[in-house]
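**Student:** What follows are several structures.
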Structure 1
Amino acid sequence: MFVWLRKALTRTVRVKRGKGFKVEDVPPSERLILIVQFSIAAIAALTLIQIVHIVYLGTWNAEVSATITGLIGTVTGLFIGAKT
């Protein structure tokens, strides 16, 4: 489903082979893929909740905003951590 997600989380490592090094791609675990997919879906749902809250009530919900910010930080950390 999210082919781009698997590519984004694939790590490239150098492995010593004989006298030189060989570059290998290490795919992410299925568990990591599922966690990131869930986090992206949660961000989308919370964003929709925030939009509906603003449209109908006319105010900003700080709790939903803080949750969105935390999830975005988590997903960003997963992407950065997977590439290093």
Structure 2
Amino acid sequence: MSTPFLVLAFISVAVGIVSSVAVTAYVSRRGVKINYFLWRIMIFKYFNEYVAMTKKENGMPGAWYYTFVVAMILAVVFVVIGIAVK
């Protein structure tokens, strides 16, 4: 794989992890019990709760949701481009 695309893919994954932690902190502050042992499996549940909470408050999903989705899509795109270029 091409090195620049690998670096961009890792950066995108890092942004996705940061947004996951931010979502976990957000729902935790609002009373949702976080299971840190199963966090990697439960993160999708926390994202669903985050979207529901922010839709209730603002009428649309919060920014961390979009940040996560875009980061993961970009990670996949960079990996595919990196493999195709090589």
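Read the figures in this text as sums done on the coordinates, not as results from a lab. This one's a predicted model, so the numbers in the text were calculated from it and none came from an experiment.
**Student:** Comparing Rg/Rh (Cα atoms, Kirkwood Rh) across 1, 2, which is largest?
**Tutor:** 1
**Student:** helix-only ellipticity at 222 nm (-39500 (n - 2.57) for each DSSP H run of 4 or more, over all residues; to 500) was computed and gave -28500; which structure, 1, 2, did it come from?
**Tutor:** Source structure for this number: 2.
**Student:** Of the structures labelled 1, 2, one was used to calculate relative contact order in percent (Cα under 8 Å, 6 or more apart), giving 31. Name it.
**Tutor:** Among 1, 2, the structure yielding 31 for relative contact order in percent (Cα under 8 Å, 6 or more apart) is 1.
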